[in-house]
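*Asks:* These are the structures in question, set out in turn.
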Structure P
Amino acid sequence: MKGKQAAITILSLALVATACSGGGTEGTGGTGGSDDPPTPGGSPQAVENLNPSGFPIVDEPIQLRFVAGRSATTAQDWNNVMLFDEYEKMTGIDIQWQMIGTEVLSEQRNLMLTGGDLPDAFYAASVPNQDIMRYGMQGAFIPLNDLIEEHAPNIKQLLDDNPDIRKGMTMPDGNIYSIPRVYDPEFDSVFYNPKLWVNEELMQELNLDMPQTTDEFYDFLVKLKEANGGNAPFGADNINRIIKLFNGFWGLQNKGSQHAYVDIDPDTNELRFIPTEEKYKEMLQYLNRLYEDGLIDRDIFTINSTEFTVRLQDDRYGAFIGWDPISYDLGEEFVGADVLEGPHGDKTVVKNSTIAGLGTFVITNANKHPEATMRWIDYFFSEEGMRMFYAGFEGVTYEVTDGGEIQYVEEIMNHPDGLSFEQALVKYLVWPGGGMPGIISQSYFFGGESLPSSIAAADKVKQYMNEEAWPAFSYKEEEVDRMNALSSDINTYIREQQAKFISGAASFAEWDSYVQTIQRMGLEDYMQIYQAAYDRYRSDN
C-alpha cells in the first residue's frame, strides 16, 4: 500500500490546481468567429466516415486541434503522452494538442474566443459558466444535446441516472454546451473535501478527547498551543477553507460549496444572503477569537500551499484543514475530526456539488467532426475509459494484484533513475494537475480521497452532509454582465471585510455599516438575479 499512497500524494496535490486550456496548432479545425451560427453536426462525409459504436471511431483517420491547460504537475506536451498516442491507434483520431499554462490560460482563451481563431475543442479549459452560455448563444460553442443522445451512450446514461447533473449542465436556453467533470454520487469522500484533521497521537499524549462542539474545539486548540511552544496549532492553505468548514457549524451555506454567499433560510424557505446574516457575524466573531488568541496561523490570509505544506511537515499544526495527510507525507498520526456542533445546535458539513467543474470540455463551431469528437470524449466516461485514463495500461503502467487491486508498477512508484512518482508517470498519463472532463470514481481514482484514512473520515461525517448541494447556477445572456459587475464588487468587499473582522483590523461595532455598504452596492439586484436563476433551477425538478 505504500506505493499506492505515493500515487495518491501526487494526485491530491495536483488536484489543488485546476487544469485549463488554450490553443492553436495545425489541424483540420479551421477558424470560426463568434458570429458564426451553431454547427449542429459535421458534414455528410464526416458522418459517413463515423462508426456508430466500437473502435475505430472513424474508418479514415482524421486530425483535430484541441487546446488544453497545462498545470505545473502535468506533462509539458500531450502530443507525446502514451495515453493519447494509444488512444489515437484505437480511435483513428489524431489530436493535435496545444498546451497553454494555467497561469495565462484565461487571457489566452478569451483572445481566441473574441478573435475567432478557435480550436476544434477546449479540453480541461475551466471555461466559466457565463462564458459557456455567452459563447453558446453566439454560436462559438455548439449545442451538445443531440450529440449526447445519439453518440455518447456513457454520458447519456450518466445524465439519465442523475437528473441533477443534467440540470446543472443545461443552460437557460435549454442547451448543453459543455461536458463536465463530475463526482460519482456514491463516492462520499470527494463530497467532503478538504477535511478537518487532528493529530491523534498528540491528543493521546496530552490526554485530550476529540472535540464535539465549537467551544470544545477552542479549548482543544488552547491545549495544543500550550504543548506547541506557543505556536498557532490550527492552519489551512487559505482562509476560505476555514470559513466553509465553520459555516456548517452555524447552519450556513446549506446548499453546498458552489454557493458561498447564498443559501436557503430554514425558517422562511427563501433565499438568504449569508454574509449579512447575524449567524455569519457570530461565526466571524468566533474566528476572530481564535485568531486574536493565537490559535489560527497568523499568516492565514497570505500563506500559500507550498508554505502550508512545509509547516505541516515541521509539525507546526495539531489540527488542519486540507487533503488527506498522506498527501503531505504526514504518515498516520492525523485522523478525521468529528463534526462540531455550533452554539445553535447546528452540526453540518458543507457538501461539494456533484458537478466539480462544468466547463471542462466544449466543442467549437470550427469542428468539422463533432460526432466523432463526442464519441472520443464519451469513452472516458465508461468503466474501461476511466481505468485507462487514471491507471493506464496493464503491464506498462499498472498491474493487478492477486486480490484484484490495481496498482502502479514498480518503475513508476520507485523509478530506477530516481525520478519522482510524478516525473515517472507523466510520460504515460495526464491526470496530474486535474481539471479534466470525466468521472471521479472510487473504483478508478487513485487520489487522496480514496485512501483508507479519507474514506474513514468521510464515513464518520456523511450523515451530517447537506442533503442537497446545488451546482453553480447559470444566467441568461442579459443577466450575465449585470451579475458579473455586482459579484465583482460585492465579493471583493466581502473578502476584504472577512479578513478585517477576523484579524481585528475592523471592529464588529462597524457591522451595521458593513451591511449597509453591501446593500448600497446593489444587493437587491444581485438577489433578484440569483432568485431568477434559482427559480429556473427549481422549475426543472
Structure Q
Amino acid sequence: MKQTVSYKQADVGEGYDAILIGSGPGSLVTAAALAKRGKRCLILERHYAPGGYTHIFKRRNYEWDVGVHYIGEVNRENSMLSRLFRYVSDGSLEWADMGDVYDRIRFGDEIFDFVKGRRAWLDKMKTYFPSAEDCRALDQYMEAVLDATRQARTFFAEKVAPALVASVAGGFMRRRFMKYAGRSTLDVLSSITQNPKLIAVLTGQYGDYGLPPSRSSFAMHAMLVRHYFNGGAYPIGGSGRIFEVIAPIITQAGGLVVTNAEVAQVVVRSGRAVGVEMADGRVIEAPLIISGAGVPTTAHKLLGPEDARRTGLLECTEKVDRSAAHLSLYLGFKGTSEELKLPRANWWYYPAEYDHDATVERYLNDHEAPFPVVYASFPSAKDPSWEERFPGRSTVELVTLAPYEWFQSWEGTRWGKRGDDYSAFKARFSERLLSKLYELEPHLEGAVDHAELSTPLSTRHFCNYEKGEIYGLEHDPRRFHQRSLRPRTQIKGFYLTGQDVATAGIGGAMIGGVLCASAILKTNLIKEVMVA
C-alpha cells in the first residue's frame, strides 16, 4: 500500500476514527498506537514531505536530514525509547552506534570528549577536572541528573492521569520533579561548583534544547544529558527511515498519510471537536482531532480565540516563549567519509571562554559577533548504508543559533526567491560557518561540492513554526509550570501530541505521542510498550 498521497491529487475519503494535524514523530506514534487498536487515522501534513523534523531532502547526489543528528538510548536493548521504536515499527528500524565518543566539546583549542557509559563518562570528566573539589562536584552533579530524571516519570504520568486522580494526587506527583524543573541549570550547577570551566563543559550540549544555562530548566538539561549517557546512534538508511517504518502500521489499519494538506482550523461545535476545515474550505469530520502542530500554531491558527483561551493554550503562549531558531548549513563533498576522514562524533565548538550566557547575549545583540556555538554533524559517516546509496559522496551539517527577527524583513517573500540582499546576508553566515568547519577539520578546506544554508524562514516555510523555532515551546523553568501542556484539552475530543506535551527533540516528541495515545485509549501504554 502506498504510504502517502497528495491532497491535491487524491480524494482522502471519510469515516476516519481520528484526524491528526501534522506528521511529525508525535503524530506518527499516536497514530501507530491507535492503529494497533484497529482505529483508522488520517494524518494531514501541509508539507510535500512527511515526517516533520525526521524528513530528509535531496540535492543532486546528496541527502541531508533536517532534525535527526543522533538519538540516545536506542542502542540500549531494554530502554523505553528502544522499545518504543520497536513497538511503532514492528522492529524494522536498525541503528548504528556512533562509537565510544559521541560528542566532542571544544573551547578554542581545548577539547573535552563525552564518552559512552555513565561510569566511563564520569571517570573521563574527572581526568579533565582532577581536583578533589571538582571530583566531588561531579559526583553531586551525577546524583542530581539521575534524581531529576527519576522524578520525571511521575511528572509525565500525571499528564495522563484521570481527572480525579490528578486533582487528588497531582501536586504530589509533580512536586519532586518541580524541585529541579523550577530552577535554572546555572542555578543548580552554581550550588554544586563555582568552577566556570566545569559548568561550561557540563552544559556543552545546551544546543540540543536551545537555551544557555541561566535560562534553561535544569530538569530539561538533566533529561538531555541522561539521554546520551549510553552514547548516540543514527538510523541506518537515514532519518527518513523513521517515517518509512512507522507509516505501514497506520496504513495497514486503513489509515492514510496525506501531504500538501493544509488545515485551516479545527471545527468545534457545542464544546466538542468534530472535524477540521481544510485551506480549500472542505470539512472532514472525525470523533477525535489531534494536533501535532505545536501549541503556538494550535492556539493562534487552528483554534478560535475563545477555544484557545478555554484550553489554556493561549495563556501558555503568553507565559512561555517559542524556542530558539537556527541556521543550518548543508554541505556535500565528493569522496567517501573514509577518504575524507570524517568522524562519527559530533563537534560542539565554542569561543575560547567559559560563559555560554555571555557569548549568546553578545551574539544576539550583534550578528557579526562570534558564534556562541557551532554544532557539526557528519551524517554520511554515521550511516553504514550511506556508501551503498550515495557512492563516492559525503555530507556535513553545521548548525548555529539565529533569531527569527534577523530575517523578518523577508517574511513576505517566497522560498527560493527572496532576493539578492537575502542571498548576500545568507552568504556571509555560510562563509563564517565554513571557516569554523575548517578549524575543526582543516583537511576539508576547498573540497566543498555543494553548500546550502537554511534560515528561520526556511523552518517556517517547511515546518510551519511561525518564528522558525526548532524545539516548540522554550524549555525554561516556566514551561514546566504550565498545566495545559498535556494531551487532553478542555475541548471534548481534542488532544495534543508531540514535543510540547513532553520535551524537546525526536525522543521527546515520541514520548508526547505515547502520552497522547494513553490519554485517548485510557490505558498505560508505556507499560504495554515495555512488555511488547
Structure R
Amino acid sequence: MRTRRLILPAIPLSIGALVLAGCAATAATPAATTASEPTNEVTIADTTGTNAEAVLAANEDATVVRDDEWSAADAVDITLTGDSATTTADGVEVSASTVTITAAGVYRLSGSLAGAVTVSAPEDAQVVLILDGVDIENPDGAAISVLTADDVAVSLADGSDNTLADASAYAEDADVNAALFSEADLTISGTGSLTVNGNGNDGITSEDDLAILSGDITVTAADDALRGKDSLTIEGGTLTLQAGGDALKSDNDEEDTRGYVVIAGGEITASAADDGIDATTDVVITGGSLSVSAEGDGVHADVAAAIAAGTVVVEQSNEALEAAYISIEGGDVALTASDDGINAAGLAAATDGGGGGGGGGMGDTGETLDISGGTVSVDSGGDGLDSNGSMTITGGTVTVSGPTNDGNGALDVNGTFAVTGGTVLAVGSSGMAVSPGDGSTQAWISALASGSAGDTVEIVDASGAVVASFTAEKEFGSVVFTSADLVDGATYTVNVNGSAAATVTEGTATAGGMGGMGGGPGGGQRP
C-alpha cells in the first residue's frame, strides 16, 4: 500500500478569496484522504506555499559527491585492453572481460573494453571512477554497474571522450537494466564528454540519488534517459537526451520526501516519446535552461511543480506543465501544447486511487496555480491556464494564445481566480471565456472580439491612447487583459486591424463566457 503525503510550511500571501465572475463559491482546502490501493494521502498545510523554497524544504536532501571530497592524485590506473584489462591496483579483479572493483578508492580507466566494469565494494565505500578516454560496450548487460557501495562518483577527465553502450535487451525481471547503472548514490562530474547508448532500457540509472554536476553528456535510451529513483538533481553540464520513455525521471513512490527532480543549472535539450520530466512527487527548477519536445507531458509532477528561475521551453507536448500544485515565481517559461498549456490537476484522480492527472469536472478539487513572477508564454490547443482548483496571479508577465475551439478556453478555473498584480493577456475562443474574479484588486477587461492569425489587436482607452497591442498568433474570439495600466471602471475599446471590435467597461465579464465552480454563461460586474 502506498501513502503519499505532502506537508508544506504556511507562507502567507496578501490575496483575498476571490470568485470567478458569475459564480458564488469558495475554494475548499482538501482534507487528508485515504483510498483503495494505491492510496495517495495528501495533507496540505497551506497550498499557497508551494513555491520552490518550500518544496525543496519539504523533501529529503540528495546525496552528492563533490569534487573536493576526493583527489585525482590518489587515482590508480586500470587500462582496458579490448577483451580484458591490466592494473596493479589492490581491490581490482580482472576475469576475462569483466573488471570488478572491490574496494574504496579512486580509479582512472582508459582504453576500450568489450565487456563490463562492475563495482562490488563494501557498503560504506566511496568509489570514484575517472573516465579518461574509455569505450565500453557490453553485449550482455550494463557497461558499468554498481552493485554495492555507499557513494559512487564518475568523473569525466578534462579533454576526454568516453562512450558506454549496453545490451540490446534485458530480461523482464532484470535488476541491472541500464548502460550506466548504480544501486548506490551516483554523481557525475568533470569537463570531458560522455556518450551513453542505452540500447536495452535506460541510459543512466541510480536506484538511489542521481546527480549531474558538469560534463558534456549525450544519452540515447530505449526507455528513460536519466533516472534517479530517489531523486534526480542537475546542477550543471550540457545534456542532450533522447528517450523512448521519459527523458528525466524520478519514481520513488514509497517515500514521501523522495521521487523528485531538481534542475538548478546546466543546459538540457531533451526529446522524449513520453514525458520530458516525470516525477512521482515534485519538480523544482531554480536555474539552468531546459528545452523539451515530448509526445507526453513536457514537465509532469504528481504533487508540486515550482519554477523560480532559469529558462524552460517546451517546444512540443500533450500538456506542457502539469502538477497538482504549480508555482511560477521567476524565469523565462515558454510552453507549447496540443492540449492544456498549464494544468493544475490530479487531486481528484489521486484520492480516487487513480494516481494523478486527469480533469476534475466543474468543481473545485483543491489544486492551485500561482504565478508571482517571471515571463510566461503559452500556446495551447486546449486550455491555456487551467486549474481544477484555484488560480492566483500576483506578478510576472503572462501571455496566453489559447484554443480556437469553443470547448476550451485561454483561462479555465474551477474555483477562485484572483489577480492582484502582474500583466496577463489571454486570447482564445469565446465559448469558455473566463474572467478574473469579481474581487480582484487589479483592474481587468474582458471582451468578445474576434480575428485571425496575423491581425493587429490594440486595447485603447477613452482618450485614444494605446494601452496594449499584440499580433494574434491564431484565430480568436475573446480577449482578457489585466495590468497596472488599466483604470478601475474605465471604458476601453478593442481594435482589430484598426477597426473597433468591442467596447467594454473595466471589471465587467463578457456575456457568453463560462464561470468557475457551479458557474455558467454570463458574467458579473465587480462592485
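*Asks:* So if we calculate distance in nm of label points 7 Å out along Cα→Cβ at positions 235 and 387 for every structure here (P, Q, R), which label has the highest result?
*Replies:* Structure P comes out on top.
*Asks:* Here FRET efficiency 1/(1 + (r/R0)^6) of positions 411 and 491 (r between Cβ atoms, R0 = 25 Å, to 0.05) was calculated and came to 0.00; which of the structures P, Q, R was it taken from?
*Replies:* Going label by label, the one that fits is P.
*Asks:* Something else: Consider the structures P, Q, R: one of them gives 1.07 for Rg/Rh (Cα atoms, Kirkwood Rh) as calculated from the coordinates. Say which.
*Replies:* Only structure R yields this read-out.
Rule-based calculations on the coordinates, nothing more; no lab input. Because the structure is a prediction, the values reported are computed rather than measured. Cβ atoms are built from the backbone, for glycine too; each structure is taken alone.
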